[in-house]
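Engineer: Read through the structures below before going on.
Just so it is clear, none of the values below were taken in a lab; they were calculated from the coordinates. As the structure is a prediction and not an experimental result, all values here were calculated from the model. Cβ atoms are built from the backbone, for glycine too; each structure is taken alone.
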Structure 1
Amino acid sequence: MGSGKSTAGKKIASLLRWTFADIDRLVEEHEGESVSGIFAHRGEAYFREAESATLRAVSERSRTVVACGGGTPCSQENMEVMASTGVTVWLRLPVKEITERLRRSNNVRPLLSGTRGGELDARVVQMLESRECWYRKADLVIDAVNDTIEDITVKVAALVRERGGYL
């Protein structure tokens, strides 16, 4: 979370002239409730099921850049869907950059509710440590601090072409 997946995804889709889909927004539309509301009223397990169903549906599309939530790749099933239907990218950031972005953001992050000050840093470290084994499975790992959107787009497009995809 806070890595810029949605922002970068929209720009990449625009530059490639593809469509853009954000898993969290699609879940919200389908469920008629915000991600925070879903977590609060139905729980994380319910959200993860809705997220997986949405991922399967959106993965059937072609020429689509998909921004997943930070927890989306953290299951074998979801990783298999992503790996079999597209190119996966990890926008890697140092913890300090993530926490600075999260502090500036107005977005409500259910998994960070109740964290304050220095607790945020510890919580982000904990989440990254538990998720990194999944993130490392990405086809492309990008330095999201130093690479520009143009750099990222070129790298993603090159990998899509290399895999026989079309732009």
Structure 2
Amino acid sequence: MAGCIRVQTEAFDPGVELDALARGDAGAGALVSFIGRVRDDGAHAPVLRLTLEHYPGMTEKALGAIVEQARARWELRDVVVIHRVGAMEPGEPIVLVAVASAHRAAAFAACEFIIDRLKTRAPFWKRERTSQGDRWVEARAGDAQAAERWERDAGLHRE
């Protein structure tokens, strides 16, 4: 199947997107998804707004490469990646990664792989607006560690 990669400013409805992915493929026995939302982690002043910036063209290319890497590792029927950019408020969905496969193991692994790689390989920059001003959000060490795990496991057989 063709799959879908979208980088957009508009809000999306994860339920509608998952329904569309599931429709029409009786061979997809597993559908696994990850929905990332704007959060207020409480570590600093309350987050009023999150703004995501990206490098148009390069971002879509990076996401496409990540999806192709997942397809090379696992037998996938379809993949959807939707990532928002622009201004968002706490609670709004930022990203959807959804994977359809014949079996759950491949769907779970591929979904996790895609989001782990997206967090470290796609050119996005986050800026939080708080009551104390704006601040750029630094990458988390845990994101890099998760992505590195896939590098170590690259020699594993196709599932």
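Engineer: Between 1, 2, which one scores greatest on distance in nm of label points 7 Å out along Cα→Cβ at positions 99 and 123?
Structural biologist: On the way: 1: 1.2; 2: 2.6.
Biggest value here belongs to 2.
Engineer: Thinking of 1, 2, which structure, once distance in nm of label points 7 Å out along Cα→Cβ at positions 3 and 91 is computed, gives back 0.9? The partial results should precede the final answer.
Structural biologist: Details: 1: 0.9; 2: 3.4.
Attributed to the structure labelled 1.
Engineer: Name the one structure among 1, 2 that helix-only ellipticity at 222 nm (-39500 (n - 2.57) for each DSSP H run of 4 or more, over all residues; to 500) of -18000 was derived from. It would help to have the intermediate numbers written out before the result.
Structural biologist: Numbers: 1: -18000; 2: -11000.
Value -18000 for helix-only ellipticity at 222 nm (-39500 (n - 2.57) for each DSSP H run of 4 or more, over all residues; to 500) corresponds to 1 out of 1, 2.
Engineer: Now for a separate question. One of 1, 2 was used to compute distance in nm of label points 7 Å out along Cα→Cβ at positions 19 and 131, and the result was 3.9. Which label is that? Walk me through the numbers before you get to the answer.
Structural biologist: Details: 1: 2.6; 2: 3.9.
Computed on structure 2.
Engineer: Upon calculation of distance in nm of label points 7 Å out along Cα→Cβ at positions 35 and 147 from the atomic coordinates, which of the structures 1, 2 produces 2.1? Provide the component values of the computation, followed by the final result.
Structural biologist: Details: 1: 2.1; 2: 2.6.
Traced to structure 1.
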